[in-house]
Structure I
Amino acid sequence: MHEKARIACLSCHTAAIIVQQQLDRRVWAKEVDKMVRWGAQMEPSDREAMIEYFAQNFPSRADTPPDVPLAAGPGVEKVRAACLTCHGAGVIAAQQIERRGWSRVVEQMTRWGAKVPAVDRAAILDYLAAHYGPQAKESKNEAKPH
């Protein structure tokens, strides 16, 4: 399956994109289906084996929460539309990075095909920084009884 994955995937992007994904099986299935829609050459009979290959070789990080709901707030629907078509909210929740870092992530995801309208970018960054930045994690820790 390694060779089939190489042929199907690396004609459009580098292996680094695959390695950094760290998705669970369900999200790898969505990713494989999306890539086929975008033109990846793969036999339909190889779909399940390809998903299993990615799930086994590039699994979700142990510290990435499973599907979690996005925090409520202004911009949540824009984030849902831009981000959750490719991965679950657990990947977002695990990041805990400052706004500048989120800006780099959004730029990278846009290069990889995320639909981030320019008009929505500031609202998305405001939302991510407010709910999934370092200060949000500290606030959650302070709220827990000791």
Structure II
Amino acid sequence: MAQADHGHTVRHSAALPTLVVHRGPGCLCCQKWIAIAKAAGFKIKVIESGDMGAVKRKAGVPPAQASCHTTTVGGYFFEGHVPLDLVRTVLETRPPIAGLLAPGMPRSAPGMDVGEGHEAYEILALGPDGKLTTYAWR
């Protein structure tokens, strides 16, 4: 295991897929999350969009759980600052979900790391039926 920014643990692998990160122009926290993803061994394709609402609707992100950037890969979406080990787990295990969400801007999430101490935050899974469930707490 390797350590990424601010203690977020990542594992390296030779054959990780390319993450397509959709972001609005000028978002700095997205850049930090992208750097952590690269450190975790992912290839990244960044697409800047002036209409992130349309990107999120197309991906299937519920508006109430939106965050700053939307990542798509392997038929899944990852909304916001989802920890990279969870992205990897979903891609390896292929659960029957549409994607994972870290709603809002959790201050302790990878790429945010705002302030001192850790603030627990919830990562949600969106099922194929549109139901949200807790996938993990960090």
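In this comparison of I, II, the computed figure 19.9 for mean count of other Cβ atoms within 10 Å over residues 31-38 is attributed to II. Largest in mean count of other Cβ atoms within 10 Å over residues 23-30 among the labelled structures I, II is structure I. Tell me which of I, II gives 7.7 when you compute mean projected area of the Cα convex hull in nm². Traced to structure II.
Where does the value 2.7 come from, among I, II, when distance in nm of label points 7 Å out along Cα→Cβ at positions 39 and 79 is the thing being computed?
II
Here helix-only ellipticity at 222 nm (-39500 (n - 2.57) for each DSSP H run of 4 or more, over all residues; to 500) was derived from just one of the structures I, II, and that gives -18000; the source is I.
A short reminder: the numbers here are calculations on the coordinates, not readings from a lab. Predicted, not measured: the structure shown is a model, and the values here were computed from it. Cβ atoms are built from the backbone, for glycine too; each structure is taken alone.
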